Every structure is written in structure tokens, then in C-alpha cells.
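Right after this note come the structures.
Read-outs: derived from the displayed coordinates by stated rules, not from any lab. Keep in mind the model is a prediction, meaning the values are calculated, not measured. Cβ atoms are built from the backbone, for glycine too; each structure is taken alone.
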Structure I
Amino acid sequence: MILKSTRSVWNKFIKFLLVAVLLFGGVIFSISSSSLHAETVKLEKGSPIYYPSWLGNWSTNYYYINGQLAYCLNSSRNEPVNNNSAYAEISNNMELLKVLYYGYGGPEDVFRDDLVTNDTNKYLYTHIMASYAYSGDIYGGKNWDDLLANGIGLKWRYEQIQSMPIPSNEFNFDGSTNFNTTAYYDLNTGTQRTKDIKFNSTSSNTVTLPLQNGIKLHNVTKGTVSINNATIYGGDTFYLETDISNKHDNYSSGTLTGSHKTRYAPLIVKSDSTSVQDIGSWSFTYDPTQITLSVDWLDGSQININKVDNFGENISNAKFDLLQWNKTTSRYEKLREFSYNSVNKLYESDFLEKTDLNEGKFKVEETV
């Protein structure tokens with residue numbers, strides 16, 4: 001007897017629901033979250049691999065998903081055939097992800113330095129570990145002790161892989177997902193700016209920062225300046241800048257998500273039959289992580305100066321004078337010296353007060 005596929009039954013059920021909507025209206029149903037990450041892939045079956053004779057009369061095959069090495073995930077079942085339009089979905093199985101990522105052919109292949117085991121057995125061992133991580137099926141009802149009895153200490157390798165970090169890519173500003181910084185007065189430009197900030201992510205991933213009126217984003221890496229909406233790429237270093245004279249509300253980017261798939265995850269081609277294996281490989285999916293960037297702008301009541309040497313080290317023995325405008329003499333006159341805040345490593349003007357005489361105009365001069 002040929003079993004009808006689960007997908008065929010599901011399609012008929014969907015058609016029934018559509019008819020019900022037309023006849024009665026108001027039918028509501030939900031779709032599982034995994035289907036939101038579904039895609040169509042090419043599944044290829046490669047050459048066979050036979051287990052060593054002392055492990056029994058078993059075999060597997062090389063598999064490829066969209067040309068990338070993949071593995072059978074239910075060792076005791078039959079193997080699927082080629083399929084140019086196979087249905088695949090993202091899995092949240094982190095144990096499986098580690099095997100696919102750190103196993104043979106993965107981005108951080110732990111077998112890479114193994115000069116004793118041949119590539120065929122490396123693939124076979126990764127297949128066994130992947131099957132165990134996914135379905136608990138080593139093969140034919142065997143367990144780790146059965147393998148050890150035949151001289152294969154694969155349990156140790158599996159535990160080594162599971163002790164490694166969950167594969168991930170960075171997605172943050174200067175190491176923080178909620179980055180906050182305080183602007184300082186730039187003596188060279190007479191503006192206020194943030195320190196240099198690095199967007200850590202893959203080079204293809206982007207975020208777009210919405211900017212307030214009068215705010216500029218200087219992309220140090222690319223040598224560009226943006227206003228309104230500024231897009232930056234993973235690896236870019238940038239800073240925000242604005243004038244010192246006008247008061248600005250403190251800046252917040254709001255929550256930002258990446259434009260590209262950067263989170264490692266298993267991609268599974270699932271079989272419609274309980275007698276046929278699922279196939280899996282590592283892949284990328286969208287990272288749900290959200291990051292924010294916020295800036296405390298100077299409110300015009302105080303000027304802060306950050307002075308560093310050519311190596312980026314803070315200089316604490318400089319001298320700065322604060323001058324204010326005198327509209328009667330039409331000259332800037334010294335008001336006081338800046339004080340050095342050793343905690344924040346900033347030179348501070350103390351609070352400034354706008355008067356009719358100074359018209360809110362101040363100037364900074366470095367004296368030492």
C-alpha cells in the first residue's frame with residue numbers, strides 16, 4: 001500500500017479551508033513558525049559510503065543541499081532520492097547545528113587536523129553524530145558503547161563538539177547590543193561628535209540609522225558623509241557629528257535588525273515518509289537580535305574635549321582656555337581654563353551661560 005504524503009493531505013486541507021472561507025467567511029487558522037523559514041532547495045544524492053565491516057552491514061551516501069555537503073539524519077531509515085525542488089526548513093536544534101558546523105565539511109571542521117582518519121570516515125562519523133543529535137538514532141539500535149567496543153571512540157568526539165560554543169556571528173556596536181555614548185567637543189572642527197564606533201557584523205549585513213535634522217554620520221571606513229538615513233555595513237567604523245550651538249534632543253536609533261541572513265542554523269529537507277531519512281546541512285537564517293545606538297548630545301551648557309596622541313592614548317596635561325564673546329569690544333576674551341576630569345578623561349568647560357554681552361558665543365584655545 002502506498003501511503004499518501006503528509007503534504008498532499010495538508011494541501012487538500014488548505015483547499016477545504018479556502019472553500020469554507022468562501023462559503024461561511026471568518027475562518028481563522030495559523031501557520032507554524034517553521035514554515036515561515038521554508039524554502040525550496042536542490043537535493044542531490046552522491047556516491048555510497050560503506051561502514052567498516054566490524055560496524056555491520058550498513059551504508060550511507062554523500063548528500064548535497066544546493067551543492068553544499070549534507071547528512072542523513074535518521075541512520076536506520078532508507079535514503080531519499082534526488083529532488084530538484086525539495087522542501088526545506090530551518091531548525092532550532094542547536095546540538096545538530098554544532099555537529100554540522102564543527103563536523104567534517106563545516107566552517108570549523110574539527111577533523112581538519114586529523115591526518116589519520118580518511119575523508120570518507122570523517123564524513124561517516126559526522127553522519128553518525130548528526131543522526132544522533134537529530135533523532136537519537138546512531139544506527140540499527142546501536143549506542144556509543146557499541147562503537148567503542150569496536151575501537152571507535154566517537155562519543156568523545158561528540159562530547160567535544162557539544163562543549164564548543166554555539167556558532168554565531170557578531171551583531172553589535174563596539175561589542176554592545178545597547179550602545180550608549182556621550183558626545184564631546186571637537187577642537188579641530190568646532191562641532192560636537194561621538195567617538196569612533198564600529199559596527200560588528202558580517203560584511204554583507206547592513207543597518208540603517210535614522211538621523212535627526214542637523215546630524216551627520218561620517219563613515220570613517222568608506223570616507224563618506226550621510227544625513228537623514230545612513231546605511232552602514234558590517235565592519236564599518238563611523239561617528240555622528242552635529243553643531244555645538246543648537247540644542248538637540250538626545251539621539252536614539254530605535255531598534256535595528258540586520259538586512260541579511262547571518263545566524264547559523266540547520267537546514268532540514270524533511271521526508272514525507274517515516275521510512276525515509278531527513279537530510280540536513282548548515283545554513284544561515286535571519287538573526288532576531290535587535291541592537292540600538294543612543295547618543296547624549298552636549299546641551300550647549302558645557303563643552304567637553306577629548307585629547308589623544310597619535311596612538312589614541314589620552315593626554316591629561318594639556319591646557320585649554322575658554323573665551324567668550326564681548327559684543328562691546330567685538331572680541332573674544334578669556335573667561336576661564338578648562339578643568340580635567342580624570343574619571344571621564346575629558347577636559348570640561350564647566351557650565352556656560354548665555355548673556356546679552358556674550359550673545360551665547362564661546363571659543364576654545366589650546367595653550368599647552
Structure II
Amino acid sequence: MKATTFAQDRTKHQEPETRTQTISKVTENTSANWSYTIKDCISQKKPKAAILIYTRNRGSGSIVIGAVPLVLKACASLSLLSFGKVLHSEIVKSGVECDVMVGTALVDMYGKCQDIVSSRKVFDHMPERNAVTWNAMICGYMRNGDTKLASVLFENMARKTSVTWNEMIDGYAKNGDIPMARQIFESVPESLKNVGTWTIMVDGYVSNGDMKAAREVFEKMPVRNFYVWSVMITGYFKEGDVLKAREIFDAMSMRNLVIWNSMISGYAQNGMCKEALDAFMRMRGDGFEPDEVTFASVLSACAQSGMSDVGKEIHEMILQRRIELNEFVLNGLVDMYAKCGDLGNARLIFEGMSVKNSAPWNSLITGFAIHGQCREALNCLAEWNRRV
């Protein structure tokens with residue numbers, strides 16, 4: 001067994017930072033080891049850990065080319081332009097800027113960090129570009145609202161891939177130019193029109209509030225994924241058309257957790273708290289385990305309807321299942337307890353929050369006010385103003 005494989009097997013259940021320490025003890029700090037550990041961090045949605053691992057292991061040695069694109073991806077996800085520029089400087093000094101994967105990662109990083117000028121500069125100086133490079137540059141322009149330059153690149157691209165077409169459709173839709181998005185959609189060669197292409201067009205219509213056109217494209221889809229069903233359900237709920245949302249849901253032969261979450265959230269957002277809780281029970285009956293999104297929506301339903309007993313049961317369920325207490329779950333708990341009149345528990349959870357946005361402050365102040373504790377409401381408001 002190779003040392004790298006042995007190290008990876010030993011560490012696959014460890015946290016990223018612990019994992020990299022174990023690997024360094026078992027094997028040398030090779031590019032493959034670094035790439036594995038950093039890639040693992042990114043797959044677990046821990047870009048900060050990926051950057052920290054790279055920085056710690058980088059030291060004063062030569063740059064690790066295999067890890068660079070991954071670290072740039074982490075920079076892009078965190079919008080860390082300053083760190084990305086430092087890494088770019090190291091890349092230039094090390095003479096690896098001509099590598100197509102490194103260059104493409106730089107184009108992508110600058111585009112996602114809204115430095116489109118630097119992104120284009122890297123693109124223009126690359127001695128070799130592949131389809132991924134072109135797609136990254138097109139996506140960068142679209143992301144920064146420059147549909148004209150994205151279109152110029154698109155027209156000049158010799159070999160367009162399905163990703164290229166999809167980026168153009170998505171870009172026009174997100175920039176509010178639905179007619180152009182539809183025009184591009186209709187121009188996609190049949191060999192390159194995949195389920196993602198159809199889904200992006202449906203999502204574009206939904207995002208721009210045209211459910212009629214979204215339904216028309218949806219009905220023509222040769223194959224549908226769970227995401228596009230969820231998009232349609234969510235779109236109808238946002239318009240307040242609960243019956244059509246339920247119609248789409250009932251038409252599904254198979255469902256996943258995302259679909260159930262769309263229904264529960266949709267009912268809660270439309271004030272249909274009983275239906276939201278019924279859907280929650282049906283979901284569990286079908287064998288699906290609730291996640292953070294589910295619980296946040298169910299807590300909202302309990303808060304709106306004043307069902308404190310059910311809310312407490314949900315809180316107990318969250319603790320038993322060791323659900324991550326992220327900001328949405330914590331905000332939901334504060335809101336539920338505050339609106340149900342259990343201001344002691346609301347305050348207790350509120351005080352335990354390490355990060356407080358406007359939502360828990362509003363919930364606590366509203367809770368004090370609607371339950372006749374006006375002095376507490378004013379004190380809480382004053383405290384909030386002092387911290388802003």
C-alpha cells in the first residue's frame with residue numbers, strides 16, 4: 001500500500017486540520033498529499049481550512065502547483081481578493097503562470113472576486129486556453145453584469161461546450177434579459193442541450209417572475225431532475241399559488257428531502273401552518289430525516305400559529321438529532337419562543353448566539369412588545385442600537 005493511500009485511509013474521518021497533520025507524519029509533503037487534503041476541505045465546504053492548510057505547509061519552500069488551483073478556488077468562494085493576489089504573485093515568481101489549470105483558476109478567482117480587469121488580463125496573457133478557460137471568462141463577465149463582452153467572447157469561441165451555452169443562458173437570465181436568454185436557449189444544438197440547459201431556462205423564468213413561461217418550458221422537458229421540480233414548487237409558492245405548487249408536488253413519482261423542504265417552507269411562508277406541519281409529518285412517514293432547512297421552516301410555522309408545545313417538541317428533536325445550530329435554526333428558535341410568549345427561553349437562546357443579525361433582535365423586541373413587556377422591548381432596542 002502506498003504511503004499516501006495509507007494516510008488518506010487513516011484520516012478520512014478526521015477534521016481537515018487534524019487530517020493534514022496525520023498525513024504529514026506518515027508521508028512527505030508531496031503535491032499529491034497537499035492536493036488531496038485541500039480538495040477534501042473544499043468538498044466539505046471548508047475553504048478557510050483549505051487556505052490555512054496551504055499557508056501552514058507552504059512555508060518558505062517552492063510553490064505546490066497541484067494545490068494552487070484548489071487554493072484559488074477557496075479564495076474565490078470566500079471573495080478573498082487580497083490573498084488571491086498574493087498567491088498570484090507567488091505563481092509568477094515560481095514561473096508556473098503558463099500552466100493552463102493555474103491560469104484558468106486565476107481567471108475564475110478574479111472574476112468571482114469582481115476584479116474583471118485582472119481576470120481579462122490573465123486570460124489575454126495565457127499562452128494556452130481550453131474550453132474551461134473560455135467558460136470561466138464568459139462567466140466572469142456575466143457575473144459582473146457585462147453581457148456585451150460575454151457575448152463577444154461567446155461568438156469568438158471556436159468550440160462551445162454545453163457549459164458555454166448554459167453559462168450564457170444563465171447569465172442573461174440573471175441580468176434580467178430573459179428574451180436574450182430564450183434566444184440563446186433556442187439556438188443550443190440538440191447534441192449539447194442537456195437537463196441542465198432546460199433547468200437553467202426554467203429557473204430563469206421563475207427568478208424573473210414569469211411562471212407561465214416557466215411552466216411551458218418545464219412541460220416540454222424530456223427529462224427532469226429534482227432541482228427543477230423544486231424550482232417550480234418554490235416559484236408557485238412565492239406567487240401565492242399554493243394549489244399549483246401542490247399540483248406539481250403531487251405529479252412527482254419520486255421525492256427527495258429538497259422537495260419536501262420546498263413544500264414545508266412554502267406552506268409556512270404562505271401562513272398555512274397546519275399544512276406545513278402535516279407535510280413535515282408525512283415527510284417523516286416517508287422515511288426522510290429532517291435537516292436544518294426543514295427545522296427552520298417548521299419553527300416558523302410554530303411561531304406564526306403560536307403552537308409552543310409543538311415548538312418545544314421540535315426543539316427537543318433538534319437537540320436529540322444533533323442538528324447543526326446554524327443561524328437559521330437559532331433565529332427560528334428565538335422567533336418561536338418569543339412569539340409564543342416563552343421570553344425566558346427566547347432570551348436564553350439569544351444570549352448564547354455568537355453572531356446576531358437583525359432577525360433575532362427583531363424577534364426578541366417584537367416578542368417583548370406583543371406580550372406587554374414594553375420596557376424590556378425598549379431596553380433591547382437601545383442595546384441593539386448601541387451595538388450597531
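Computing Kirkwood radius over Cα pairs in Å for each of I, II, which one ends up highest?
I
In this comparison of I, II, the computed figure 15 for relative contact order in percent (Cα under 8 Å, 6 or more apart) is attributed to I.
Highest-scoring entry among I, II, by distance in nm of label points 7 Å out along Cα→Cβ at positions 125 and 277, is II. Computing distance in nm of label points 7 Å out along Cα→Cβ at positions 149 and 317 across structures I, II gives 5.0 for structure II. -23000 is what came out when helix-only ellipticity at 222 nm (-39500 (n - 2.57) for each DSSP H run of 4 or more, over all residues; to 500) was calculated for one structure; which of I, II is it? So the calculation was done on II. Determine which structure produced the value 17.6 for Kirkwood radius over Cα pairs in Å, for residues 181-356 alone, calculated from the coordinates; the candidates are I, II. Derived from the structure labelled II. Structures compared: I, II; top value of distance in nm of label points 7 Å out along Cα→Cβ at positions 93 and 333, i.e. the largest, recorded for I.
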